[in-house]
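Listed after this line are the structures, all set down as structure tokens.
Just so it is clear, none of the values below were taken in a lab; they were calculated from the coordinates. Since we're looking at a predicted model, the values are computed, not measured. Cβ atoms are built from the backbone, for glycine too; each structure is taken alone.
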Structure I
Amino acid sequence: MKTVRLILVLVVLATLIGGFVWLAGRAGTVTWADGTTTVQMDAAVAVAALLLAAVVVWLVWSLLVWLWRIPGRVAKAGAESNRRKGLEALGAALAAFDAEDIPEARKQAQRALGYTADLPGARLLAARAAAAADDAGAAERLFNELVEDPVFGVAARRGLAELALRRGSSAAAVSHAEAALTASRRASWPARFLFERRVADADWDGALAALDDGEKRAVMDKAVAARSRAVVLAAAARRAEVRGERGLALELATRAAKLAPGFAPAVVMAARLSLIGGKAWQAASLIEAAWERAPHPALAIAYRDLKDGETEAAKARWMEGLTRRNPAHRESRIVSVEVALATGDTATAIAELDVLMAHQPTARLYTLRANAARAAGDAEAARAWTQTAATAAREPDWSDLDPDGSAFNYEDGDWARMVEAYGARGVLVHPRLDRAEAVRPLPAPGDEAVAAPVATPPSPPSARQPDDPGIGLGEATDPAPADGKRKTWLGI
């Protein structure tokens, strides 16, 4: 652009010079008379005088325009200075937020708002800073000023929802999230927020609807959504079963087990309800698929009870078929130990236990080792192993079993924790272990039940434990059968 201007200037100068040279070579004069005065001059001189007059007029006009624009330039310079200072304050506020220096963040945010009061971003940052500083009144006022803004409205709704939760108004928080969900189809927080609130309120149907909406909007990770859906379906199945809606419970639990085959609570529930409905093949299939993904001791107990009433040899073959689906897993190896003890192969059980205990010694393994020693006729070693088991670490998976044999007997709060842990991170939490509750006792040699961990506190090594009451939910209050037969995990 500068080059073009330079060329134009040179062209104009060359034209002027050429014009003067042409006029200088021409004969004649220019005469001007006003009635009393007559002036004559050469044409070239007249043209030069006109040009000079034009330049003077242009200079005077430019000076006047410059003077006229001084107030505007001063105002513009002030606004630019404020804008620059406001941006610097915004940056300082963000840096303070990252450093978790909330007082400094709020100070800088208010400074930025003072310099750029008409900037919605500054108002949003000031609102966030006020909320972080527990000034709910100021934060709510600033957020409310932004709710109708097409760019910042959804973010403001989020701040208002969080403030509502702080003061215990779940309904208001949900209302803001729903409004944000309507305002934006791309924002992910409203769908997640609504799902989390439905879960916290144990509204499993609402949680499923929120998951559906989140998936339709493509704002939720597919793997996380699938795991979360499995947990919610299992929780809904548990509630349906408690209400006596066994058909609905089976449908929900089966959907959960198929959606997340590695989620043991859903699989155990679905398998039990399937067998109650006369579908033993479906129960076995569900457990086998789960064992391939994530073996759990409750699955082994459920699988063994599918053959309840058969000989130990038949049960051993049945359980060996399960272990072959995931032979290298620790649970498969422990099941092999239990099978060896049940069939009298004490040497094999001891050899495998020695290998397992070298890596992850637990109360369960020490107690199995005590039983193996007792089966081998070494009472002194059995007593020593039992004493070691009394102070050894408990196994998280075994804590999912109540002393009466019930498995995954969760309350609504436990299911909500499971949604966060297994749904979001794929991790199975253990509420009973966290609450330091007693676990299912290990029967002494001769009992029919599959080996389980020592109870808390442990039983004396010579005492026999009661027969296995099964892992059916809600069986703790069932009376003992009159014929003395062992109850299975079905509760029938």
Structure II
Amino acid sequence: MSTDLFDIAARRAELSPHHPAMTDLVSGDSVTYAELDQRAGQAAGLLQAKGVKAGDRVALLCRNRIEFFEILLACARLSAIMVPLNWRMPATELAGLMEDCAPALLLYGREDESAAAELSRAGLPTIELDAPDGYSAQREAAPVLRGRQRWPAEDTWYLLYTSGTTGLPKAVIQTFGMTLANYVNISQGMGLRGDDVTASFLPLFHAGGINLLALPFIIGGGHTLIMPSFEPDLLVSLLRDNRLTVLFGVPAIYQALSLHPEFDSLDLSRIRSWACGGAPLPDVLVTTFAQRGARVCNGMGMTETGPTVFLMDPDNVERKIGSVGKPQILSRVRLVSNGRDVAQGETGELWFAGPGITPGYWNRPDATSEAFAEPGWLRSGDLGATDEDGYYYIVGRLKEMFISGGENVYPAEVENVLASHPAILEAAVIGVADQRWGEVGRAYLLARPEAQIPGEEELVAFCRERLAAYKVPKGFVEVKDFPRTAAGKIQKHLLT
């Protein structure tokens, strides 16, 4: 059985031409699937006129907008490779990514004009998306390039640079086959339908922004409401007006919603399916939303897995609190320690296999070789365990685990306990050197609004009631905010 895709814009235009595909909530721009197909064809004609050919990279630096998907679909028609750039990075950092992927063309939004000017090396063609004579005008004048009938599963569609929680970003190859596998995994996990409406606010240079849920919606025929970036008031207004049927967010989004002044008055039960990923969802947030009729299904995946691997089922959200659920239908998972698969209840590193797994990293055969422990099996770097019912729990990152007095300490467990304190909004724990114990924990704490972080004595007592003594941090540091990736993960390597 082939896992190839066909031109999804063209096929969706045949199936539901007049159904709304995407709406930009700020500009008001809206397209049906027939119009999205037409625009993708015109964009492909424009890129071709600019000299883009099969295998060329096309860099895009912009906020969330409909044109992003037009260009992504246009690249597929040309067998070109799209490279979304992280607009949060300074131009000096982006220059390294540009050198790595060597694009044939750079497209950019008005907000990133100065960065684009620094990045446009001599001879590199550029197109501004917002100029009167820029992308839209040139696209409308370009010939329509019709879709290819077959998108080979193994072909590279776009590159996503990792967020860099541990160092220099690497470009993760994303294929057509990965896109189809993710669609199957997330759509059956969340029960997505063609009449669904969702909001897209995660940045589109990130796997969550593209694939949770925008691309699956294009394949399945849903309606995506696009925000340039996350705006709490705008999302709350969509919830208040019952405009959404499903929602995917990262923990920081759910945290922001829970702190919004209108949160207590929202009818959250109107959303049929809630999901979360990108970072661990604290138990306290799961409970907060569940008490309001919103069973937020925690999940887990990686840029390298397309991303969907795990997703909790709504019926067990509260019974299995803290779990990321079970592997979805096109995912295979192993828990491995010291070269062997561990037993139920034991901790091991998560290894992944299946059609959603990346073939590797762009220009990095060394990193690709290191990432795959065995042929077809990707090492995640995450530690997990299963319970008696086969539900998975993420214990922490392999590189974040530290040993205190001969005992393994997993920061995620300690962070979850600290986040349950009524004064603490979020916690991050790292291991630091200690003469007596080898390593001990140091906790960085972010206070809730209008709250004050208690003293060390109270914090130690709070932890000792809930944790073994060797897991209790030996130091506590209050912070005003955390350095984060686009997915909301705390960049612990920047904590000192």
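When relative contact order in percent (Cα under 8 Å, 6 or more apart) is calculated for each of structures I, II, structure II comes out greatest.
When P(r) over Cα pairs in 5 Å bins from 0, in percent, for residues 81-368 alone is computed for each of I, II, which one produces 1, 5, 10, 14, 17, 16, 14, 11, 7, 4, 1, 0, 0? Matching structure: II. Taking Cα Rg over 2.2 N^0.38 Å from the coordinates of each of I, II, which one would give 1.80? Comparing all candidates, it corresponds to I.
Using the calculated result 0.30 for FRET efficiency 1/(1 + (r/R0)^6) of positions 49 and 153 (r between Cβ atoms, R0 = 25 Å, to 0.05), pick out the matching structure from I, II. Structure of origin is II. With mean projected area of the Cα convex hull in nm², for residues 225-376 alone derived from the coordinates and found to be 11.1, which of I, II does the value describe? Derived from II, not from the others.
Here helix-only ellipticity at 222 nm (-39500 (n - 2.57) for each DSSP H run of 4 or more, over all residues; to 500) has been calculated and equals -8000, so which of I, II was it run on? Answer for the origin of the read-out: II. Starting from the value 0.60: which structure in I, II was FRET efficiency 1/(1 + (r/R0)^6) of positions 201 and 393 (r between Cβ atoms, R0 = 30 Å, to 0.05) calculated from? Matching structure: II. With respect to FRET efficiency 1/(1 + (r/R0)^6) of positions 41 and 401 (r between Cβ atoms, R0 = 41 Å, to 0.05), the largest value across structures I, II is given by II. With FRET efficiency 1/(1 + (r/R0)^6) of positions 89 and 145 (r between Cβ atoms, R0 = 35 Å, to 0.05) computed over the structures I, II, the top value is the one for I, the highest of the group.
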